[in-house]
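Next up: the structures, one after another.
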Structure 1
Amino acid sequence: MAKNKKKNLEQQVIESIKKDKIKFIDLNFTDIFGTLKGVTVPAERLESMIKNGKWFDGSSIKGFARIMEADMFLIPDLKTYAVWPVETNPDKRTARFICDVYNPDGTPFEGSPRNVLHNMCRKVHNLGCEFMVAPELEFFMFNDDESRIPVPCDIGGYFESSVKDVASDVRKDIMNAMASLGIKVEMAHHEVAVGQQEIGFEYGPALRTADNTVTVKNIIKSIAHNHKLVASFMPKPVYGINGSGMHTHFSLSNRKNKNTFYDSKGRYKLSSLAEHFIAGILDNVNDITAVLNPIVNSYKRLTPGYEAPVYVCWADSNRSALIRVPRISKDNPNSARAEIRSPDPSCNPYLAFSVLLAAGLDGVKKNLQAPDPAEENIYKLSQEELEDRKIHTLPGSLNEAIANMERSVLAKECLGTHLFQQYIDAKKQEWEKYRIQVTDLEREMYLKHS
């Protein structure tokens with residue numbers, strides 16, 4: 001039965017290639033940091049690639065393989081077929097597939113971020129559940145010039161709907177492109193800071209949502225470029241204004257597509273399973289922050305103020321808490337979910353969703369109890385009050401986050417030995433490169449005054 005389904009899907013895709021008049025095919029995957037990689041092949045090569053894969057040099061991809069272990073191959077996931085909407089020239093009409101990465105012996109490559117998420121999803125499937133997620137992508141758009149300090153593309157503010165929001169047309173182009181790829185947009189709007197935008201898209205299974213996330217980031221960058229703008233997912237590109245997050249909503253559904261986070265009699269109408277899951281994330285979040293907030297700049301955003309959640313606690317609708325519980329629709333129990341607010345858009349979504357799932361399942365396995373929720377504005381609590389409430393903060397730097405992650409059994413088991421060590425080593429190098437830099441601020445403060 002499974003073979004027949006696969007054969008039918010192959011035939012459907014081959015027919016779509018012909019019907020859509022596709023000339024080229026992009027085979028996409030990501031490195032360990034979430035950077036989109038790919039190779040382009042003529043469309044007539046598709047049938048061969050479905051059968052034999054496409055070989056490439058893994059040693060040239062960050063975190064993949066050593067030079068003597070270079071050979072790997074890509075197999076397109078046929079369910080990810082989509083016509084690339086940004087290319088309008090009929091002679092260059094392009095479709096894309098997101099691919100899985102395999103070793104020469106045909107086994108899944110353990111260093112592939114998508115394979116890591118595959119493995120975590122299989123674990124939760126074995127428990128009879130599906131991990132459901134939805135990210136809210138925040139990003140900046142800047143004028144495409146050579147300025148050392150980036151110039152925001154507009155002077156709009158939160159939910160701006162006026163001539164100040166010149167990015168409105170760009171967002172509409174992005175939404176149209178997303179719709180053509182079958183990605184449903186929940187909402188798009190101007191965010192708080194000048195030049196800052198947000199696009200949220202449909203809630204869905206973690207693997208599909210991760211695929212959509214890397215796709216949408218690519219769309220945003222491509223369309224911004226077409227408008228002579230630069231789109232940036234850097235968490236804190238401009239000092240003194242809000243940074244960009246990737247608030248991530250999550251829940252578990254069972255095989256009947258029923259939301260297992262809902263309980264009409266539970267606290268905030270959440271089930272005990274949901275509270276265990278939340279407790280697991282709170283208990284493990286310091287160990288996975290280097291994945292959720294993976295670059296030096298991430299920690300310029302993770303400071304008190306600017307709506308950045310640094311305090312490890314949870315609450316109902318409280319946006320100063322790390323995890324909040326959005327209002328549950330009265331007539332839709334399936335809307336029960338929680339939202340973690342610390343991740344930022346520089347993360348690799350495959351790895352971010354993987355470690356969130358691992359942390360939540362750890363709470364379920366250990367029957368962890370969620371602490372008392374924090375309903376007040378956490379930003380206004382004194383240090384003494386925070387200590388009394390046993391509310392600690394996220395790591396204050398990438399270096400601290402790496403040290404926490406390196407000691408984490410959970411992170412290593414989730415990511416696998418190969419990817420875990422490659423990630424740690426690369427992030428240590430990144431921190432050291434940052435540490436030894438001499439900045440403009442240092443020269444301003446010390447050059448003439450020391």
Structure 2
Amino acid sequence: MEQNRDYVIKLAHERKVKFIRLWVTDVLGLLKSFAITADELEDALIEGVRFDGSVLNSNARTDEQELIAIPDPSTFQILPWRPTKEDSVARMFCDIYTNDMKPFEGDSRYILRKNIQKAADRGLTFYTGPEIEFFFFSNYNSPAVIDRGGYFDLTPLDSASDYRRETVLTLEEMGVDVITSHHEAAHSQHEIDLRHEDALTTADNIMTFRIVAKEVAQKNNIYASFMPKPLAEQNGSGMHIHMSLFDNNKDENIFFDPSRPHMLSETGGHFLAGLLRHAPEYFAITNQWVNSYKRFNRGFEAPMSITWSGKDNDALIRVPYVRSDKEHSMRIEIRNPDPACNPYLALSALLAAGLAGIDNKYPLPEQGKPSDLPIPSDLGQALRLFSESALMHDTFGTAVMNNFIANKQIELDRFHSHVTDFEISEYLPIL
């Protein structure tokens with residue numbers, strides 16, 4: 001750690017960094033930030049920076065709560081959209097501590113660290129790779145499309161290809177590796193796939209991705225949206241997540257077994273079974289907004305049943321084809337999360353469900369067999385199943401569970417009291 005600190009301090013000086021943005025994530029996965037000057041960097045890396053930690057509670061914030069943010073040296077990056085030659089600006093993700101220097105139990109990043117450690121105690125590393133879908137709209141006031149391209153379309157239909165390219169280049173400047181990018185099926189919709197990383201790096205990368213896309217859009221006088229379902233007659237945006245577990249001692253993918261169907265090992269089957277069995281319990285985390293559930297309608301390429309398949313788009317989980325000589329490529333792809341979730345909590349929930357499957361040796365259901373477990377129909381149902389789950393309570397702890405549920409109840413209360421355009425147009429003329 002000392003070497004990392006010294007390197008960051010030296011790099012900040014060499015790159016003429018004037019300000020460092022300290023990034024923290026609230027319970028809903030929204031990025032929060034405050035700045036320090038470069039002169040304060042050394043003290044910040046050693047002793048941390050005090051701030052009002054109630055901001056981590058999002059809309060359920062009440063009284064001030066003093067906490068300490070300690071920047072993670074491994075996340076130091078120059079912000080490409082700020083000046084880069086003189087008075088440049090850097091960012092660092094922070095880990096949050098209480099005044100007695102204990103990890104803060106309400107910190108999403110700490111929750112993921114804690115769950116990753118549960119895998120590490122078994123000698124395992126959790127690797128993840130997200131496929132992130134999003135929209136470029138002409139403004140933030142309405143979902144006005146800027147192209148009418150479709151799946152993998154190129155110019156002239158895909159007029160936003162330059163914006164997508166700029167997003168990829170900016171991500172790479174910030175140390176985020178991109179595998180592929182293309183136009184998605186809906187008008188103005190795009191997908192960028194990130195390289196597999198350990199789960200904590202993936203979550204940091206997703207948070208970086210969202211701010212990069214919005215900065216690129218703002219620079220070009222458009223708007224980037226990660227809303228799950230902004231267009232009623234078009235596909236919504238998902239964030240498929242590819243997952244694998246590696247044995248730390250052998251550097252082996254424990255999901256891989258060339259002698260079994262789909263080359264999915266018995267352990268991988270247990271992990272997959274855990275994801276299926278506990279799916280209704282974690283939907284509130286992976287799909288946390290009222291709007292998230294508008295995406296789960298037949299005909300819009302979203303999962304419709306809690307089952308698994310090699311290729312069926314209706315299935316919650318897919319086991320992609322992998323060559324027998326590509327052990328490290330073996331993975332499980334879950335298709336319900338959306339890009340507006342809190343990635344630290346989402347990856348924690350998925351890992352916990354999979355490990356429960358391994359620990360309890362859940363049997364893998366038959367491929368394509370309909371499950372008795374339905375996908376939650378709305379956020380209210382998902383939140384009830386989440387709040388009743390012993391596994392989710394163990395995964396997140398009291399602070400995060402209470403704050404998350406309180407925030408979602410505020411959202412539901414506001415939604416239920418809102419009179420929609422549909423109600424006005426449908427009922428006002430006849431009632």
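Derivation of every value follows stated rules applied to the coordinates shown; laboratory data play no part. These numbers were taken from a predicted model, which means no experiment stands behind them. Cβ atoms are built from the backbone, for glycine too; each structure is taken alone.
Remarks
- Here the criterion is mean count of other Cβ atoms within 10 Å over residues 244-251, and among 1, 2 the highest value is seen for 1.
- If FRET efficiency 1/(1 + (r/R0)^6) of positions 116 and 220 (r between Cβ atoms, R0 = 25 Å, to 0.05) is computed and equals 0.55, the structure in 1, 2: 1
- Source structure (of 1, 2) for mean count of other Cβ atoms within 10 Å over residues 268-275, computed value 20.8: 1
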